[in-house]
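Student: Listed below are the structures to be examined.
Nothing in this text is a laboratory measurement; each read-out follows from the coordinates by a stated rule. Since this is a predicted model, take the numbers as computed values, not measurements. Cβ atoms are built from the backbone, for glycine too; each structure is taken alone.
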Structure 1
Amino acid sequence: MTHPSEKLISLAILAARPGKRDALRDGLMALIEPTRNEPGCLDYVLFEMKDEPGTFYMREAFTSRAALDAHFQTPHFQAFAATVDDLLARPLQLVFLDQISS
């Protein structure tokens, strides 16, 4: 079993405004490769709800809170953050999780 303090796991929940699904998906897809190359990134995977197209979940795992904070400061994340408010139906929700099983 992984001890909760060993890594920081979260789900980012993002719901697109009407007509902005493709733009939000493209913006999120553009984050995948550069984020996975960050030294503190353990996992970064995008999902879309089957029953609610345009609602996206980004599963994220970083080695520490400092690594997540560093992610928020990267040029690729800052570029996305500058545009995301126009794409979202409601504010981004970031849910932190403790891993219970392997």
Structure 2
Amino acid sequence: MSYKLYFTDVAKQDLREIGFYILQKSKDKDVAKRFINELRKQCNKILDIPKIGSIPKDYVMKSAGYRYIVYKGYLIFYKVDEIKNKIYVVSVFNEKKDYMRVMKKYI
């Protein structure tokens, strides 16, 4: 079964903010671009095995079908629509943030 990957507007904005943050810290545009490309590659890996991500411990998030993967200190939250064969990357953010606080607006 072949899936198609979609980034929500929030996830796109998250990636832009991460890129700007890395650019600000590193002062190197190539470093920022490379890291954003790495995050996107991790998202593409979900296409191969959609259920590879961990299931959140929170009952509401679990029942809503959210999953997440961790890459270099960032959480990538996504949902799988098995009927339409679509995967939606919902949000990407630093793992130091309280994921429940960040994600509660999407539940």
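Student: Computing relative contact order in percent (Cα under 8 Å, 6 or more apart) for each of 1, 2, which one ends up highest? Could the numbers behind the result be given before it?
Tutor: Details: 1: 46; 2: 31.
Top value of relative contact order in percent (Cα under 8 Å, 6 or more apart), among 1, 2, belongs to structure 1.
Student: Output the label of whichever structure in 1, 2 has the greatest value of distance in nm of label points 7 Å out along Cα→Cβ at positions 29 and 77.
Tutor: 2
Student: Work out which structure the value -14000 belongs to, where helix-only ellipticity at 222 nm (-39500 (n - 2.57) for each DSSP H run of 4 or more, over all residues; to 500) was derived from one of 1, 2. Don't skip to the answer; put the middle values down first.
Tutor: Working: 1: -10500; 2: -14000.
Traced to structure 2.
Student: Given a value of 16.8 for mean count of other Cβ atoms within 10 Å over residues 21-28, point me to the structure among 1, 2 it was derived from. Kindly include the intermediate steps, with their values, before the conclusion.
Tutor: Values: 1: 16.8; 2: 12.4.
It was calculated from structure 1.
Student: If P(r) over Cα pairs in 10 Å bins from 0, in percent, for residues 37-92 alone is computed to be 20, 47, 29, 3, which of 1, 2 is the source?
Tutor: Working through the options, I get structure 1.
Student: Can you spot which of 1, 2 the value 1.00 was calculated from, given it is FRET efficiency 1/(1 + (r/R0)^6) of positions 13 and 85 (r between Cβ atoms, R0 = 30 Å, to 0.05)? Intermediate values should be presented prior to the final figure.
Tutor: Numbers: 1: 1.00; 2: 0.75.
This value belongs to structure 1.
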